[in-house]
Structure P
Amino acid sequence: MPDTGVDTTAPVTADGPPPEGLIEAFWRYEQALMADDVPVLDALFADGPATLRGDAGGLLVGHDAIAAFRRGRGGAPKRRIAGVHIRVLDHDTAAVVAVLAPGTGGRGQQTQVWRRSAAGWQVLVAHVANPAPAVDPRIWREVGTPLMTGATSGPLLGRRVAVKDLFAIAGHRIGAGVPAVLEDAPLETVTARAVQVLLDAGASVQGIARTDELAYSIAGANPHYGTPPNARVPGALPGGSSNGPASAIALGQADIGLATDTGGSIRVPASYQGLWGLRTTHGRVPRDGLLPLAPRFDTVGWLTRDRALLAVVSRVSAIGAPAAAAPERFAVAPGLLAALTAPVRDAFTTWTRDLEVDETDLGDVAAAQEAFRVVQAAEAWQVNGPWLTAHPDAVSGAVAARFRAAAALTTDEVARAAESLETHRERLERALADAILLLPSAASIAPQTTADAAAVDAVRTQTLRLTCIAGILGAPALSAPLIEIEGAPLGVCLVGPRNSDDALIHRAASLT
C-alpha cells in the first residue's frame, strides 16, 4: 500500500479466515478517511437509500445523506487504529469492529458491516463511538458542576440551566459569541435578574452557552467556536442565535435554555431541533444585565424539551406582569402561507386540517418585514456601531454584512421605517384582536451546514417574514414541536395577545 501516514500494522483478529479483499478494503477506507479523500469514501459506502451511518450526533440514512455530511465535515479527527476484530457473517458479509485511538486521547470504537458485491467490498452500516469530550466547546463557553447553585427548594429544584452568552453572571464575562467582545468585557458584579429568578426557584446554572456573533443571526453558525450540533437532524444547522442553549437542551446536557429572541432567535432553534420555545411579551421579563441587540424588539425567553417545564419556568419568571387570557379562536393567514415552499405549506396545512381555524388577512407582511428589518438594523448599529468601528474585523460573513448595511442607513430611512412599522402594528392588532395566530415557526426544516450562504440567507429572509409578526406586536410567540417533514422537526408557532404567555402554553396542550 502507498504511504499515506496511516499505520496499518494494528493486530487483526477474526473468527475464521477473513474473506478475500476485506482487510485491504478496510485499510483503503481508513487511508481515505485520514486523507479526507471524499470520492474514495463515497465509493466505499454502498450506494442506495438503505446505507446507514450513525454517531453521537444522530443517524444518517442513505448514501446521499452520508455523502453530504462527509463533504461538509472538513475531514475526520486524526486517529490510530489500535486493533481490528472481524466476525464473518456469511461468504459476502462481515462485521468489522475497530478500536480507535484518537490523537486527543482516550479510546473509541468503529463498527461496520461490510458487504461484497460486483462493486467490491463496501460499507452497508457504520457506527462511530468517539470518546465523549468533557465539554463540547461548540455548545458551551463555560461549564461548572454547576457553575452557580440555586436555592435549596423551589419549583425548579434540580433543574439545570444553559444561559445564553448575553446575560450577566456575577464573576464571569459576557462574550456574545465574539472573541474580541469576551476579551474586552469586564467581570460582571451582579447577576441578571432573568438568571437570578431561576436560581431563586431552585435551578442551578450549568454553564454559559454559545450564541451567534452578537446574536445577529437565526442560522446558528459561529466561525469562531464552531457550529453547535443539531441533535435532531445530523449535519444540519442548529438554529440561532440561541444555538448553544438549544443544542444543550436537545442533547440532554441541560433542562432549561435561558435565551433571547429579537427576530426569531428562540423560535427558530426550537423549530430546527424539536423543542418547546417561548418568546415572551416584550418587557414581561426583566432585561437588566442583558447585552442588547435591538432593545425595541429584544425579549427574554426559554427553551425546554417539554411543555410542562416551560409552563413552570414562565410562571416563576414573570415579575409583576399582569396575566392575560388567550383567545379561544385560532386563525391562519393564507397570504402568509402562500409564500412558503410547498413542503412546509403542505405539512402545515395538513396539520391544521382537523382544527377549527378561521382565516385572516394580515395585509402586506413583506412591507412590514422590511420596516422591521430597518428599525432593527438601526438599533443594532446604535448599540454596537461604536465598538464595531473600533474593532472592524471582529465579526465576519453574513453578520458583518448586516452591520455594514445597518451603518449605511440614513436618518430619513429609519424615520420612515419607524412610522411604517407603527402602521403595520396597528393593522396586525386589528386582524388578530380576538384570535391566536397559527403559523410555522420557520420557513423550512433545518438547512444542512453544507448549504451555500445564499441559500441560508434566503431561508432567513423567508423565516423573518413569519417571525417578525410577534416582534412588531411585542407579543408572545410559542414554538411547539408538532410537525415533522421526512423525520425533521418543524415547529408550530402560536402568537397571542400581550401577556398571554402562560395561557398560550396552556392552550398548546390541546394541540399535542
Structure Q
Amino acid sequence: MRRWLKDQGLPLLSFFAAGAIAWGLYAATTAPWLTWAHDGADGGDLIAAAMTWGVPHPSGYPTYCLLGRAFALLPLGSIAHRFHLFSATMAALSTAMVCALAWRELGVETTEHHRPWVAGLAVLVALLWATSRTLWSQAIIAEVYAPLAAGLALSLLLALQPGTPRRWLGLGLVLGLSLGLHLTTVLLLPGLALLLWSRRGPRPARSALSLLAGLVMGLGVYGYLPLAARRDPPINWGDAQTWDGFWWTVGGAPYRSYLFGLPIEHLPERLAAWLALWCQQYTAPGMALALLGLAETWERQRSQALGQLLIVLAFSAYAIGYDTVDSYVYVLPAYLPAAIWLAVGSRSLSRWLARWLPLHLAMAGAAGALALLLGWGFAERLPALNLSQDRESREWVEDALATLPPGALLITGEDRHTFALDYAQWAEGRRRDLCVVDGELLPYRWYVEQLSRRCPSLARSGASPSLPALLAEQFGQRPIYLASPRPELGVHWRIERRGPLWLVAGPLAPF
C-alpha cells in the first residue's frame, strides 16, 4: 500500500485537485434557475423529460435523462440548478481525465525529483481545458455537451492505455453510453480506431470482441425510449413505442436537413469563425503551444498524431457543415486532443528552456507560461460566461404565468418559450391548468395525439389541425394567448399586447 501511494498518490491528488477547482468555478458561475444563455434553451425540455420519465427532442438522449434524473435527487436548490450542477460535475470529471491525459504525456522520462513539477503542469493544462470558452459555457447550463465531454475524455484515456480485454470492454461500454448522450460520438470512432490499432496487443480478435460487447451493452440505454413512451409521459417526442416513432426520434428526423446543409456561399465565413473559435478556447499563444505539441507528437508517435487529427477534423467538419447558429458546440470534442498537445507543447518548452536552466527551473518556466495563459483566458471569459445573476428566463416565465388566466391556451413558436413552460409545468408542477401548444409541432400527428391527452378539449379527429383552424375552433371556449408575435395571424385576428404575451382578442371579420 505504501509503495502504491508513493507511485500513485501524487497523480491522484493532481487529478482530484484539477477536478475540484473546475467544479468550484462552475458551481460559482452557474445559473440559479433555468437559463436561455449559451444556447441553452433546450434545457427546459431535457429537464422536464428527465423528471417525468419522458422522451425529450431527438435523439432522445437516454443517458442524459437517466443520469440527470439520478443526480437531481440531491437537494441542491431548484431542479434546474441541480441539472446545471450535473453538467458542472461532468465537466469537472472531464477536467480530471484531461489531467490524467496530460500526466501521461508529461510523465515520460521524469525523475522522482521532478514529479511535483509534472503534477503542476498537468493541473495547469487541465484547467486550461476547464476554462476553455465552449466547455465552460456548457458546464453551467442543463445540456448534454458537458456529460459528452466527460464520456469522450474517458474514451480517449482508455484508448491510450495498454490494451487488455477488460479495458476494451470498458471502452466499448463508455462509447455506447456516450452515444446515448449524443450521436456525434460516432465521429470519434475513426480516430479512435487508429489509436486502438496501434495498441491492439497480441490477441486483436479477442480485444475487438470485448469492445463490441461493451458497445452493445452501452447502446442498451436506448431501450429507455420505448419503455418511457409506453407510459405516455407529458414530454414524449415521436412516440418511440413504435418502430417508426423510435427511428424518427433516434435518427433526429426533424434536424436532418441541417446536416451539411450550410449554403456554400457561407462556407468562408464559417471557416473564419471556426479558426477564431480555436483561439477563444486556449488563447492565440496557447494554440501556438498546442501546435508545437502536435508537431512533436507527429515526430515521435505518428499514429497517435494521426488519430488525434482525425478526431479534430471529423468534429470540425460536422460543425462547419451543420446549418445552425449554435453548431459551434459540436466542435467541443475536437478541443480534447488540443489539450493533449498543450501538455506535449509545455514539455517541449521546458526542454528548450533546459538548454540554459536546470530542469526544475525550466519546468517552472513552462508552468509560468501556462499560468499566464490560464489567467489571461479566465479574466477575459469570466464576465461573459458568468450566469450567477441570470434571471431572464425566470422573469419571463413568472410574468407569463401571472398574465395567463385559468385554463388559457398559449400558442408558442420558439423553443425557449415552449421548453421553459414545459419545465415550469412538468418539472415544478406549476399551472397545469394551462394548455401550451407549440405551433411549430402541429404538423406532427404524434404531437396532436399527445395534445389531445394533455388537453382533452383540443381532441380532434382526422388530420393534424392548422394553427388558424385551432384558433377558430378554440376562440370563445377559452382565452387564447401567443408567446411571440405571428404576423400570419394578424391578417385575420386582432392581437393585443398583454405583458410578455399577446392576447388573441377576436377576429377582424366574422367567420
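Nothing in this text is a laboratory measurement; each read-out follows from the coordinates by a stated rule. All values derive from a computational prediction rather than experimental measurement. Cβ atoms are built from the backbone, for glycine too; each structure is taken alone.
For relative contact order in percent (Cα under 8 Å, 6 or more apart), which of P, Q scores largest?
Q
Of the structures labelled P, Q, which one yields 19.8, 55 when Rg and Dmax of the Cα atoms in Å, for residues 317-396 alone is computed from its coordinates?
P
Hey, distance in nm of label points 7 Å out along Cα→Cβ at positions 277 and 333 derived from one of P, Q reads 1.9; which structure?
Among P, Q, the structure yielding 1.9 for distance in nm of label points 7 Å out along Cα→Cβ at positions 277 and 333 is P.
Using the calculated result -19500 for helix-only ellipticity at 222 nm (-39500 (n - 2.57) for each DSSP H run of 4 or more, over all residues; to 500), pick out the matching structure from P, Q.
Q
Computing semi-axes √(5λ) of the Cα gyration tensor in Å, for residues 261-340 alone gives 22, 17, 15 for which of P, Q?
For semi-axes √(5λ) of the Cα gyration tensor in Å, for residues 261-340 alone, the value 22, 17, 15 is produced by structure P.
Computing FRET efficiency 1/(1 + (r/R0)^6) of positions 77 and 205 (r between Cβ atoms, R0 = 25 Å, to 0.05) for each of P, Q, which one ends up highest?
Largest one: structure P.
Looking at structures P, Q, which one was Rg and Dmax of the Cα atoms in Å calculated from, given that it came out as 24.8, 81?
P
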